[in-house]
Structure I
């Protein structure tokens, strides 16, 4: 199961990245010696790359016995080792004996958030939930 980012988030990141690249190229056209002009292009490429990564990998992946949070440094938790799911207003904290994982609700598409809630409810008979 993939827990997706909101489409607006991915689209906005992509548009902002392209806008930064365009501003940087225009600034390079005006003044080739300025380091900041090249910096705009670089940051725009990073922003566009982030949007591509978010579209390709999405926020969370639940497959087999692993829950994987995709980020710059992905974090993985084995589902069988989950001891507690703490539910807050704007996030979830998944805890095992040795580590914890914070899941931000604002980064999740509405349909995927409902699927994630159903998944957590299916685990709840064997876990402590708060």
Structure II
């Protein structure tokens, strides 16, 4: 079980529910009204304070924030990046990608780790 924080554009209703069914502890920004409109630095601080791996499609901004943390000697609880080639509504791909990224890992192994969801190529033959 991995503690996850889903950024605002990752569906809690579909992706979050599926990840919970897979046994993960999921907190999603789109699931609570008071979390709407949080600025990126606040989202990252929430992930840090809650010790949750951040799942985000806002890769450019969060990678910059994570770099700033590292430059300041601070750690982060991990980040799973959804590349631009994956649309927000490609729920199955996001779910499978997150599950594959966290498979056989512990929460501690995610500290300062950044992984990308991979869009697999269709089999040919």
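Only the coordinates and a few stated rules stand behind these numbers; no lab work does. All figures in this text were calculated on a predicted structure; none of them were measured in a lab. Cβ atoms are built from the backbone, for glycine too; each structure is taken alone.
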For structures I, II, calculate distance in nm of label points 7 Å out along Cα→Cβ at positions 40 and 104 and state which one comes out highest.
-> II
Could you tell me which structure in I, II was used to calculate Cα extents along the principal axes in Å, for residues 24-95 alone as 58, 27, 16?
-> I
Note: helix-only ellipticity at 222 nm (-39500 (n - 2.57) for each DSSP H run of 4 or more, over all residues; to 500) at -16000, derived from one of structures I, II, originates from structure I
